[in-house]
Every structure is written in C-alpha cells, then in structure tokens.
1. Out of I, II, choose the structure whose coordinates give Rg and Dmax of the Cα atoms in Å equal to 16.8, 50 when calculated.
2. Which of I, II yields -6000 for helix-only ellipticity at 222 nm (-39500 (n - 2.57) for each DSSP H run of 4 or more, over all residues; to 500), as computed?
3. For mean count of other Cβ atoms within 10 Å over residues 25-32, find whichever of I, II sits highest and give me its label.
4. By the measure relative contact order in percent (Cα under 8 Å, 6 or more apart), tell me the structure among I, II with the highest figure.
5. If distance in nm of label points 7 Å out along Cα→Cβ at positions 1 and 185 comes out at 2.9 when worked out from the coordinates, which of I, II was used?
Structure I
Amino acid sequence: MTELIKINGIHLNTEVKGNGKPLLLIHGVGGNHKQMDVIANPLSEIYRTISLDLRGHGASSKPIEYTLQDHIQDVLAVMDYYHIENTYLLGASMGSYVAQGIAIASPERIKKMILTVPKSNGATSSVQRLLTEHKKEIEGKNFHDSVLILLKYCVYDPEKMKAYTDLLETGLTPEEFAAANKAIAGFDFRKDLPKVKAETLIISGAYDGLNPVEEGREIASLIPNARFIEMKFSGHAPMYEEPELYLSYVENFLAS
C-alpha cells in the first residue's frame, strides 16, 4: 500500500508491504523508496516492510532546505504514524547515515540495524566528493554520462552495473539534488555511536569508492558488538551486485 502521509509539516510518500515484525528501509541520496524494492519484495514475505521517499526525494515534499536531523525526525514520526514502538532498520548509503542518527536519538526503538555501504561522518556528501575529485574527467559531460564514467570508481563490475545506473543517478532537478547533498554535509556520529543499543550488522563493498570499506570497519569498531562483512565482489551497490549473497546476510541476521 502506497500512502502520502503528513509528517512534521510536510508530506512523505510511504509504501507498506507484508505482515509480521516491522522493517524500515531507507534509500540513498537522490533516490526513492523503489530503490529498496530489491530488498522489500522478498523480505515482505516475512516482515512488514515500510519504505519511504525521504523529504526532498521521490514523491515526498521538496523543501528548499532541510537537514539530516530532519530526515531522522521524519522517520521517527513515520514510526509513530504506523504505531511502531520498535523496529528493524536497514539503511543504504545516505539511508545508513539516517539510520545511525535514529539509533543514536532513540536507541530503545531500534532492535536490529543493518548499515549498508555506510560512513559515520563527512564534510560533504560522498557523491559530491567523487564529482569534485574527478571533475576534469567529467568536464563538459551531462550527469548521465558522468555517472557512466565514474562507475569504475564505485562498483566491482561497471559493465554489469550500467543496467542499474538509475541507482547512482537522480530524478531530482539540479536544485533539488543540491539541497539533498547539502543536507548530509558536515555530520559526524563517531562520538555517539557507542550509545547504539541495536544489534548491528555493517556491510561494505570492497570496490566502493564512495564509502570505502574502512568507513564501515570504523563504524563496526564504535558500535558495541557490531558485526562487519566485506563483500568481495561489490562496490557501492551490493544488493544489486551480489543480490543473493547480500539477501542471505540480511535474512540470516534478522532471523538470528
């Protein structure tokens, strides 16, 4: 069921599938909840999956300015709207930053957490950093062509991932995408990660040039009893690069 709900003075587009224990799924920057269907569809056979378009994304409201804290409060409000006292939580890339913030702000509300291709801090968004580092290489190129060029820095098999370039592209206007990137600039959760109570699994991709493996290992060292997995033939999109293996890690962790 897809629903546009009013939260914190804006409208958020949500999709709920299945029954069972709740599992919240949070997408990456510039994306939308459909990016998480590769996880939501199989897991909704066991869990009640709740996906959403974060503010500034998808079919949700697009304020001119907003912050990472806004995302965090929005997701907590979505939990209240659906009467979810506590939940399992899975965030990918930017979604993993939001997930960390939620687990820090309300540790008792997150039972298990999966952080996929995460980082704990950043002066700018990882996408913005990559574009800046390789600006000469993509000079004069449109965003689509730039993504094709930069795939080799983000994934294990660039040719295979050309079928999923929409994961790294965006349907947002340049102004909307700039606002989305600005919202996740300058955060640092490292001093607060030891407060996380959720049982946590961190999954990083060996070929991820956006949020390298070292970023995931650092988070695992800061969250009490966290588990870390490095996927050897993945970059920034392990749920698409090694889908069966990724899903097995997630299912086994949630079921354990």
Structure II
Amino acid sequence: MITLPLFDAMRGVRHAFFTREGGVSDGLYASRNCGLGSGDDSDRVRRNRARCADDLGLPADRLLTVYQVHSPDVAVVERPFEGTPPRADALVTATPGLALGVLSADCAPVLFADAEAGVIGAAHAGWKGAVGGVLENTVAAMVRLGARRGSIRAALGPCIAQASYEVGPEFPERLTGRDPADADLFAPSSREGHFMFDLGGYVVRRLKAAGVAEVAVAAHDTCAEDDRFFSYRRATLRGEPDYGRGLSAIALEG
C-alpha cells in the first residue's frame, strides 16, 4: 500500500492507497481486487476488502464504500450503511472508527482530512465527476461537519497519467468551455487531432481553487504500472473483458 507523508504526520488519521498486491483474487483480478461491481468472485472481493480494513486497524464492516456513478454527489456518513449503499462518488464523516473508501481503476482517488476538527472525506474523481464538482462538494460537506476550509489537506492517489490518457478531438471543450485556462492540461498526441490529458493536474487545480490548505500527490501511472495497479484503459486496449478496482481509504481513529 502507498501512504503520503502529509497524512502520515496527522494525529488520529489513518490512510492508504492500496495497490493490487497482497490479495486473494486471481486472473484478471489478481490480487487485491476490491470492486464488488466487477466479475470477480464476491467472496474473494470481501476477503480483499477485509484485508484493507485490517491494515487500517478496523473490522471489515467499518470499511464503507458507495455505489459510484461518476456524479458530484457526496454521502454524509455517521454509521455503517444498512442495505444497499447510496449512489454517490464521495463520502465524509466526523465519526471515529469508520473508514471511508473509494474505488478506482484510472480515475483519481482523493482523500481529505482536517485532523484538528476531526473530519475526513474520500472522493472518486474521474473527469466527469471532477468537472461536475465532486471535489468542491466534498470540501463543502466537510465544512458543514465542522471542518475549516483552510485547514483541510488533500491527498491525490495513483491515477492515469497524462502520458497514458489520450482523448479525442471533442474532449478539450468539456474543460476549456468552462475555463479557457485549462487548455494547458492538454498536450498533442501522436495521433492527429487527439490530445493527452492531465487528469491529475486538473484535480489538483480544482482542489486548490476549492481552498484546501495543501495537496499531496502520489506520482504513479495506473495504466502503465501493470504490476501495481488496476486500469480500465489498459484492459480496454488489451481487449480484456473486465478489470479489478483498487481501494483508497481514510479513517479517524476511535
């Protein structure tokens, strides 16, 4: 698993960006696939998730994830979910002893913490969610729970890097139509009319604009690092029928 010094130094907060290593799944899902929405054996996925919870010092039922739909929606969590988790792409809590998790396979996982206020968050930010405001909405939800915007730290976990993220000719307008300054997040592709998009750079830009105090970045490329991360794009390029999902999680110590 990967941790970042900015969050390691926080008292009362535990976090991890889990790699695909150290699980029980095999084949396309080898080995720590945490995606219940994948085609992997559900019992193996639950065992992988339980290992992640244990690494955070919590029982398996205290690790919470939502039904992700690439939305800007945030779930406020006070206790473990009963029944089907809500449809959302971020979670926040001020309750100790709960781990908030998001799943990703190229999209950007972002963890948030105001350690002094005792408020944490986790967000799944693909381009659609990031453009839609999931990061700003997570910060706003934390503030409503007592966090101070200028005291919130954010950690961007492993995601697809610009060198691996080719987009079509219609894509840049989705960002530049909102803010022309975002044109610098696109580099020319080797294919005419296509571009290479810096998702991580865009996420950091949105976090800073939201007023968070500091942003730490895990510099990895999920698409290129086959041995460490799951990747939707890599699976698509290879013609594979499915892919695993990696977990990123944060918890307040009880």
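Computed from the coordinates by the stated procedures, all read-outs in this text should not be read as laboratory data. Quantities reported herein were computed from a predicted structural model and do not represent experimental measurements. Cβ atoms are built from the backbone, for glycine too; each structure is taken alone.
1. On the way: I: 16.8, 50; II: 17.3, 54.
Considering all the candidates, the number was obtained from I.
2. Numbers: I: -10000; II: -6000.
This value belongs to structure II.
3. On the way: I: 25.8; II: 18.1.
Largest value of mean count of other Cβ atoms within 10 Å over residues 25-32: I.
4. II
5. Working: I: 4.0; II: 2.9.
It must be structure II, since only it matches.
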